[in-house]
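Enquirer: Input: structures, listed below.
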Structure I
């Protein structure tokens with residue numbers, strides 16, 4: 001999930017930082033609640049930093065921090081001790097600070113005077129906004145935008161900027177009873193003995209002269225805010241999970257909460273939610289990330305996948321544009337709203353990815369198996385057909401039947417698969433491959449797209465499209481197994497380089513090929529053996545690159561680290577081909593890793609072996625929460641249940657292989673078609689209550705190589 005142009009050096013988080021997020025808005029602060037200038041902290045709205053400094057001082061001094069916590073994804077609470085007017089060490093003044101993010105920032109400050117005497121206090125909130133674009137902050141280029149104007153009015157502080165492209169961005173700060181200056185807000189108060197003083201400080205973004213809809217106000221209860229209502233609705237909507245192993249329960253519950261917090265909403269379609277890639281820097285739509293995350297979270301809420309598909313369909317390419325890499329039918333890689341996004345991306349949407357377009361089609365096919373409404377599927381079929389046209393006309397650049405990528409400009413991503421860092425695609429000796437590059441997993445996704453579109457055509461009675469796509473899938477599978485297989489090594493090449501030479505490094509990518517069923521049955525045992533080898537399986541998860549490869553580094557972004565989503569996909573592929581014990585070992589390892597991360601899997605962690613360290617080693621700039629990492633435990637639960645609905649064949653497969661350590665598993669309120677079902681499982685047995693009338697329960701696993709999508 002490298003951001004455009006690989007600006008990862010700024011890091012995803014800071015030590016001790018507290019992050020709150022709602023929709024595409026987020027705020028990063030210190031553990032005190034203060035936002036300090038000069039780094040990446042701040043409040044962001046539509047990819048613009050609307051607060052770059054927020055420092056609370058009482059009687060000229062900062063608070064002594066006591067505790068900080070996140071009761072919900074969009075709220076944080078900070079508790080500290082204030083300095084008294086006379087500077088007494090044992091201060092009776094307790095400061096409680098609640099922060100909420102959404103259409104701006106709201107900070108509710110309460111100071112409790114536990115003394116038997118009144119306390120005189122000068123309370124200052126020092127404020128600033130550099131109105132910097134998120135890309136500039138992340139790349140270390142932030143500073144006040146040229147032309148920024150700061151104006152102190154009687155009741156509020158305005159900071160505004162006008163950009164060369166005519167766009168205006170700004171923010172207003174206000175709080176009832178405060179003295180307003182260009183430095184911030186000041187309150188001079190006397191807090192009576194054993195009473196409280198409260199104030200609400202609000203920062204409202206201004207876009208081209210307009211404040212957002214449903215803005216924060218001091219008079220509106222927080223429970224009525226958009227973020228609170230969305231959170232409440234999400235909690236009511238998602239499954240209620242109970243596992244005897246309370247650690248597993250905690251991991252799955254946290255995954256559900258994080259997926260809820262990472263939803264973003266289209267203002268034109270407020271009932272439609274898509275999945276953002278991750279907090280804090282990727283609270284935006286990413287084609288590949290959003291599609292894979294929504295696929296893996298189907299057991300939580302299939303409508304996330306539907307909303308993601310609908311949102312991406314509205315952004316699908318219509319023309320050839322070298323700067324943004326847009327092409328007709330192509331699904332975008334990344335969508336941003338900041339005023340300078342056009343300078344970085346070549347437009348608000350950047351299309352430089354090889355895999356989002358086939359994943360779009362295959363995800364639509366998968367949703368048909370989950371009983372998605374035919375009206376949504378029918379509305380998306382033209383977009384799926386345009387995506388397949390892109391695969392064949394623009395994706396396959398040289399007509400060899402494989403999808404390749406090569407950036408057409410000097411500023412796009414060099415590598416355009418999921419390992420999109422500049423050094424992510426290399427040979428066994430460590431030499432980097434040169435574009436055009438055809439990745440193995442991209443061919444697998446294309447195969448899944450053809451299979452999925454064929455099944456959709458079958459359901460619609462379109463025999464011509466069904467036959468054409470089935471034939472393309474069959475031909476691609478044959479060509480892939482002939483060209484990418486390395487018989488002397490017993491695994492698949494990572495890619496083909498510009499000279500059609502197989503890139504012979506051993507990577508986790510081939511596990512994605514197992515996932516979609518493109519691997520020949522006779523080759524699968526060797527692939528599984530290599531994936532489970534000590535060079536690949538750390539005991540916590542699957543390394544992105546085997547430890548015996550030339551570019552291996554356990555503390556690298558893509559060359560030896562462990563990515564939870566990648567490991568979950570590998571486990572799914574192992575299960576699909578019937579490697580039940582191996583899939584269970586991988587799933588158990590990743591659940592164990594999650595416990596060491598407080599129940600929340602990060603974007604990635606270091607690839608050290610489990611025998612080397614008693615805990616998984618964090619990667620220093622990993623995003624958390626991150627969408628496909630949050631979805632990984634959900635996908636693992638699904639494969640351990642061997643839960644496979646198929647409305648196209650009127651069956652539901654449920655054949656659990658839960659580890660004994662899990663104990664019993666129960667999930668109710670699971671959405672399947674138009675019904676809410678309850679799943680009960682323990683060890684090898686399972687049952688379903690509330691099954692839709694047209695579905696027949698089968699207590700056997702789905703056939704490993706059934707001719708339909710995914711597994």
Structure II
């Protein structure tokens with residue numbers, strides 16, 4: 001670039017036409033666009049005439065261009081209309097150096113009126129929200145557990161920190177407690193008493209039994225006096241979803257067989273999901289008994305073809321609890337006048353997320369991004385995060401602060417389609433998702449290869465980083481992830497600091513993960529993956545690491561895992577090397593799920609296999625309180641050597657070259673100091689002499705049984721674990737156990753972060 005610029009300037013001097021060559025220079029190379037709070041979106045985007053919004057710059061930027069955003073608070077959702085063309089020709093979004101740039105998915109709300117006690121309310125015109133209202137958007141999806149109540153993707157923030165959503169309006173009317181609450185008049189579930197039963201509905205000539213394909217809120221199936229089963233004990237707000245209902249004729253009404261021993265209610269028929277287009281509704285009268293059936297009819301918009309339908313059940317008057325023109329929010333503000341404080345509410349689902357897949361080679365650097373109304377992100381649905389890559393390739397997300405996402409902070413997930421959240425929470429459902437992903441281009445050439453580094457990710461109630469299929473071939477390094485799923489108002493199977501499905505040839509390295517439900521959860525097709533040099537502590541009641549239904553090969557090395565529950569292994573083909581594991585170790589068998597293994601360094605499925613215990617390797621680890629005894633009952637062979645067992649940790653019968661020191665207490669203690677974290681640990685320097693250990697290499701590890709593949713690094717090169725947690729060289733003739741190459745003394749204070 002410098003040489004080329006010199007050549008151009010020489011030509012300028014020779015012919016003396018400065019203006020012509022300046023134009024050539026500016027139009028032939030990458031541009032830098034500027035964004036400033038006092039800018040104007042009608043400007044050119046130059047340093048002197050910046051845009052006002054990041055979105056305006058996104059519309060202008062082409063591959064190779066840079067968008068520099070200057071200090072201020074920006075309230076918008078960035079939907080990049082295009083990506084770059086290659087790693088060397090990407091589109092870069094960056095905060096100006098040394099300037100604090102905040103992007104929020106929230107808006108400031110004033111106009112609060114006091115109700116009573118500490119409770120205030122505000123009426124917000126629905127037009128304020130545009131086409132997305134988080135206070136009408138219920139959290140839902142595969143493997144989600146609402147714990148018997150409804151949850152909205154909306155949130156209320158006081159001075160940047162969120163308040164807790166109440167289950168009932170009455171809870172908000174009481175004086176504020178330690179944790180102030182909020183409540184909205186959006187769609188609510190439960191708490192309104194039994195409503196009615198339904199046994200079937202008829203569309204044209206087709207009668208559909210009322211056995212829900214998907215019942216989102218745990219409604220029950222009961223024997224029906226009309227024969228078969230009915231959906232029983234339906235509460236207001238419950239919903240039942242039916243997949244791919246086929247009608248060959250144009251239908252404009254639906255008949256329901258219902259019974260009600262209460263005051264009755266309303267059935268809404270909606271397209272696709274509980275928040276979908278309203279096709280029709282009908283009133284259900286009180287019938288006087290649970291099994292006293294009546295037929296009611298709902299007029300609906302003309303309908304034909306194959307559709308997913310959702311029945312939503314409401315009590316009388318429930319459909320009127322929400323003002324047709326306004327959203328009403330009640331909030332407890334303890335000793336605070338909200339009109340004089342900084343009160344914000346979620347209005348945007350995400351902050352940086354493309355609406356279409358395949359927007360590749362984008363860099364996002366240096367921003368503080370917060371307040372997103374994200375929904376549940378299971379592996380079988382489109383995973384929308386506060387920031388996300390949306391089924392693309394080659395993103396770099398670095399040096400950002402990502403916080404306060406109702407579900408997930410950063411997503412490297414899959415695309416969305418009509419099969420989202422229709423897996424029936426089954427392994428077979430996810431196998432179908434994988435096959436559809438392959439048909440949609442899941443390969444190293446098209447998807448993944450992202451870099452996520454040096455971000456701070458916190459205050460997300462599902463996951464810090466999640467990725468189904470789309471995290472393959474990626475590097476996740478140097479991130480701090482904390483305060484994930486700490487409120488625990490809802491549950492499910494996807495909560496973790498990092499939760500990946502299909503992390504093929506992915507590197508998870510040097511991350512600090514604490515105060516999460518579960519530190520790192522590697523689920524399905526963890527193959528060619530390396531987890532190394534991570535610091536994990538204070539995670540639970542889950543654990544630091546969960547390897548679920550994988551067949552390997554994958555490597556877990558040089559990690560410091562200090563939570564009360566250390567590792568749960570429901571996989572085979574893993575190698576656990578030079579780790580410090582302070583918590584419990586569990587090994588389980590899962591023969592009921594047949595899950596995929598892949599061809600080497602590929603996403604192509606080689607076969608499906610059950611998840612028997614064993615075929616794992618454990619070399620040169622330090623176990624403090626729980627050991628490898630669970631492997632005594634392993635189904636497949638295991639390989640172990642050079643491990644140290646302290647306190648109550650017990651070895652497996654398969655061990656060789658081990659050291660057992662029940663009287664040795666490492667006295668582990670983490671000490672925060674001046675922005676760093678120090679590990680106090682007692683180690684026995686004589687462990688070097690008491691046993692001889694082997695250097696862990698690809699050759700020593702052999703091959704994982706099911707895929708019949710060797711342990712190789714994500715880039716295909718062989719392993720030689722000759723450096724420690726800090727990158728220090730090990731004694732290759734007899735390496736010291738654990739993540740530290742050789743302690744200088746028995747009692748150590750080590751700066752680990």
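Enquirer: Supply the structure label, taken from I, II, corresponding to distance in nm of label points 7 Å out along Cα→Cβ at positions 234 and 266 with the calculated value 2.0.
Expert: I
Enquirer: Can you say which of I, II returns 22.1 when mean count of other Cβ atoms within 10 Å over residues 362-369 is computed?
Expert: Derived from II, not from the others.
Enquirer: Right, here's the next one. Check the numbers for relative contact order in percent (Cα under 8 Å, 6 or more apart) across I, II and tell me which is largest.
Expert: I
Enquirer: Now, a different point. Given that helix-only ellipticity at 222 nm (-39500 (n - 2.57) for each DSSP H run of 4 or more, over all residues; to 500), derived from a single structure, equals -8500, which label among I, II identifies that structure?
Expert: I
Enquirer: Starting from the value 0.98: which structure in I, II was Cα Rg over 2.2 N^0.38 Å calculated from?
Expert: Computed on structure I.
Computed from the coordinates by the stated procedures, all read-outs in this text should not be read as laboratory data. Fair warning: this is a prediction, and the values are worked out from it, not measured in the lab. Cβ atoms are built from the backbone, for glycine too; each structure is taken alone.
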